[in-house]
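**Student:** Okay, got some structures for you below.
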Structure I
Amino acid sequence: EQLGKLLMQYFLKPFEKINEVYRLSHSSDNLALNELFHFADDIFKSTENFHNNSIQIARHLYDISTHPKIKSGELYVTYFTNLQIEGELHNAIGIFKSETKETYLKVNIEPDGFTLSYEEQAINIKKLDKGCVIFNTEKEEGYKVCIIDQTNSTEAAYWIDDFLNLKIRNDNYNQTSNTLSIYKKFVTTQLDDEFEISATDKIDLLNKSIKYFKEKETFDIDEFSNEVIGYAEGIASFKDYKKSYEEEFETEITDSFQINNAAVKKQARLYKSILKLDKNFHIYIHGNKEMIEKGFDEEKNLNYYKVYYREEQ
């Protein structure tokens, strides 16, 4: 019983804060050619097929694990009943891989004191390396799939693309996340190439975008562009940048969608409103860029910023 609780914690605890939902897919658009879709479908039809398909899943993982940087480890395939996703209960298949081993000290209490021992090659149940849960719902669209991957981009590619062959579900969470990510890249990398814009103006554009997403319930690209960017040339540039992104990554980001607060919260952590001055100062700007002025001191031959404030805290 205790082992079962530990395994449930190890396998499922990391998924509690996961918001992204994926689909099993195939480049030909024929889902039947996705190996994991075939195995999952067979298991969901009858749990008597579970053991044989678990072996096939392990073989499939072995066959695609050819990169020298891919770590060896243990594979666990599980069958869950009544697992919750988005407020609904469904049966599910869990596929988990442990790669990282740790050494643990053991303290053994004895009548006259204690002794120390250690356990090598042990697994930390709070650190799942890779995980995937396939829920038995929306089969025709590739099921609902949630994933965990704690490794670098090279290994992530083999787990997500080669082994599972996933595509992210294009829902409100994904639309919100993608729009904020694209806008951030537009401000930080594209604007400098087209316009003369100061660092404080760029920070102000980032701050206004987060403010918009936190205050609104629905995103509308025209409303957003007018309220946040505010000038015709910049608006046209942003829309072109967004279109280029959609074409490059073959994903549609609609011009209007319901804003997902969880996605806003996650993206907001990546928005850094910091003005970095040499290696001496960092100035955090949270709003009202009119309270900071840039200048140049000809006598010292140095740039400077003048900051206005009402209270020192």
Structure II
Amino acid sequence: MPADAGQQPGAEYSGAVTFLIAALGVLGVASSGPLIAATLGATSVSALAIAFWRNALGAVVMAAPALIREPRRFGQITKAEFRWCLIAAVALALHFACFITSLQLTSVAAATALVCLQSAWIAVFQMLRGTRHRWQVLSGLGIALVGVAAITGLDMGSSDQALMGDALAVAGGALAGIYTIAGGKARQSLSIGSYTTLCYGMCAALVAVLALSTATPLSGFEGAGWLGIVAITVCAQLVGHTAFNHLLATMSPLLVSMIILLEIPGAAVLAAIFLNEVLPTGTYAGLALIMCGLAVVVAGQKSQRKEGRNRSTGEPLAELGAD
């Protein structure tokens, strides 16, 4: 993804390119939970160290092509652009702190499912801002969330430790929703290179402050720990997060977050293969329901894509394009 750092905001992609970017994004974020759980369980690397290095390294990688293609852009950042980037960075830093910690307390499947409820949080946040969603969108979201329940079997942790992990994952999902909404606003005028460099960089700085305040080491790990950090950075950050940040220029945050729901069955399969976790019995049925929900949302939004406002109430309607 870094090679596209000069892509201008709002650029249209063909259906095949959009599908490829979304598929890469799903594969990237699906690897996040299993990779993090494996790294935390087998090395001395901490949750904050993972959050710091994946963002710091991600910012450096994305900054290089951005500085080559648009060297003056960073000096032209407006207050509004900086504000949205900062909001996204703060939300992302707290999201990582919650989600990565939850993986130490509950199962990968439960943590991933709960954190992916960001699509529901985004719908709630948008409605609180006065956005009116069409019934097809809410129906599709409902179908997809039933798919999430089918995969997890609503079998969340029963111990105090697991319940704390579940609660942190829920909080991580809400924060991911804020991150996605803010990112969508920033991507309306910032290229993928400029936005991710600023967002990932500020997120890394915030996590570093958290680590210093809690005396959490950010270095001194064994070779396996650094290998895990690099794998997480490449797969989850540079491929996963950056792919979806790419799509925020032409898709609404809600639609992007619904595509991210495919992370749930993906993470469950990877955890079953590499971490010997039991594959939930409802994985395949849940995947079908999530895909069905996505299709309903896309069809419902495309049918009235050009309709910007409800004529009777004047309330803004959510669109397929960037919100």
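**Student:** Supply the structure label, taken from I, II, corresponding to helix-only ellipticity at 222 nm (-39500 (n - 2.57) for each DSSP H run of 4 or more, over all residues; to 500) with the calculated value -22500.
**Tutor:** II
**Student:** With FRET efficiency 1/(1 + (r/R0)^6) of positions 188 and 220 (r between Cβ atoms, R0 = 30 Å, to 0.05) computed per structure, which member of I, II shows the largest figure?
**Tutor:** Checked I, II; max of FRET efficiency 1/(1 + (r/R0)^6) of positions 188 and 220 (r between Cβ atoms, R0 = 30 Å, to 0.05) sits with I.
**Student:** Still on this structure, please answer the following. When FRET efficiency 1/(1 + (r/R0)^6) of positions 84 and 108 (r between Cβ atoms, R0 = 41 Å, to 0.05) is calculated for each of the structures I, II, which structure yields the highest value?
**Tutor:** By FRET efficiency 1/(1 + (r/R0)^6) of positions 84 and 108 (r between Cβ atoms, R0 = 41 Å, to 0.05), the leading structure of I, II is II.
**Student:** A further question on this structure: Out of I, II, which one gives 0.30 for FRET efficiency 1/(1 + (r/R0)^6) of positions 28 and 228 (r between Cβ atoms, R0 = 35 Å, to 0.05) as computed from the coordinates?
**Tutor:** Of the structures listed, the value fits I.
**Student:** Given a value of 18.9, 65 for Rg and Dmax of the Cα atoms in Å, for residues 44-179 alone, point me to the structure among I, II it was derived from.
**Tutor:** Of the structures listed, the value fits I.
**Student:** Upon calculation of P(r) over Cα pairs in 20 Å bins from 0, in percent from the atomic coordinates, which of the structures I, II produces 34, 59, 7, 0?
**Tutor:** So the calculation was done on II.
**Student:** In terms of FRET efficiency 1/(1 + (r/R0)^6) of positions 252 and 284 (r between Cβ atoms, R0 = 35 Å, to 0.05), which of structures I, II is highest?
**Tutor:** Result for FRET efficiency 1/(1 + (r/R0)^6) of positions 252 and 284 (r between Cβ atoms, R0 = 35 Å, to 0.05) over I, II: largest is II.
**Student:** OK, next. If relative contact order in percent (Cα under 8 Å, 6 or more apart) computes to 37, which of I, II did it come from?
**Tutor:** The read-out was computed on structure II.
No value in this document is a laboratory result; all are computed from the given coordinates. Predicted model, so just to flag it, every value in this text is computed and none were measured. Cβ atoms are built from the backbone, for glycine too; each structure is taken alone.
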